[in-house]
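Engineer: Multiple structures are listed underneath, in structure tokens.
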Structure P
């Protein structure tokens, strides 16, 4: 089981990083959260229930690590990251540029959403979790997930001018 667990965890690292980025919006912190998640998952792998989805279990661990981090930061005071600079992307072609602009517009619009709506959108629409699995990750009833997702989709469409 250890080999299978390791392989499955490694395959999910990009998904974990994407979810971490949606929570913290900082690549360096997202990498730290993914590492913490992997460490905690390996330490608790004997408690994983194979009848459930591994990705949902890992997303829950990652979300708890994020909550721990937020609580810790509140007691630390203000910190400044001097390496926080936007990455320059070199893109050729009109189609690639348009896609990149749309992606940035979508990211900016999602960043303006309330955290609870953004979190549900990422879990359901990006990570492809079911409503029930997203509810388990966040720790809320399935109806709350559906409500947040609906409000988030409407708000995102409005911000993107699709409405």
Structure Q
């Protein structure tokens, strides 16, 4: 597969929103208290115009098939950012695309001088959680920051 990794563009908005909501439906994850119900899910390009943020997109044959980014979530301690919007379309999984997106996001966090990367997830995404653990993310016992994702109950931090 010839995958192009690039920053999100405005044209990606409808494709990414559909893919993200489709993944949540596929895994029967909660629709409230998650990215599924966030209004910003329909405007990811605009959301990631925030300073010290980036959204990476994996593209195949002109279609966005995955995304992952870094965001300075409100309420996080100084030096912390959040790994966000990490979703891969079902046809693209198991090919290393997600790992590449995650590594690009972590490298971006380093380049933006963050000291820690925080993330929130759900038990529904156990394969992703295993990948985070392999990448030195450690489970923490409480939610950090104010993501608004009250349904997420797996919280992890990686020291850069």
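Every read-out reported here was derived from the displayed coordinates using simple, explicitly stated rules and does not represent laboratory data. Worth saying up front: this structure is predicted, and the values here are computed from it rather than measured. Cβ atoms are built from the backbone, for glycine too; each structure is taken alone.
Engineer: Matching task: -0.65 is the computed value of log10 I(q)/I(0) by the Debye sum over Cα atoms at q = 0.12 Å⁻¹, for residues 32-119 alone. Pick the structure from P, Q.
Structural biologist: P
Engineer: Have a look at P, Q and say which one yields 3.2 for distance in nm of label points 7 Å out along Cα→Cβ at positions 72 and 128, as calculated.
Structural biologist: P
Engineer: Also, I was wondering about something else. Which structure, out of P, Q, was Cα extents along the principal axes in Å calculated from, if the result is 39, 34, 30?
Structural biologist: Working: P: 49, 40, 38; Q: 39, 34, 30.
Structure Q accounts for this read-out.
Engineer: Quick one: helix-only ellipticity at 222 nm (-39500 (n - 2.57) for each DSSP H run of 4 or more, over all residues; to 500) came out at -8000 when computed from one of P, Q, so which one is it?
Structural biologist: Only one of P, Q returns -8000 for helix-only ellipticity at 222 nm (-39500 (n - 2.57) for each DSSP H run of 4 or more, over all residues; to 500), namely Q.
Engineer: Further, regarding this structure: Compute distance in nm of label points 7 Å out along Cα→Cβ at positions 8 and 152 for each of P, Q and report the one that scores greatest.
Structural biologist: Max of distance in nm of label points 7 Å out along Cα→Cβ at positions 8 and 152: P.
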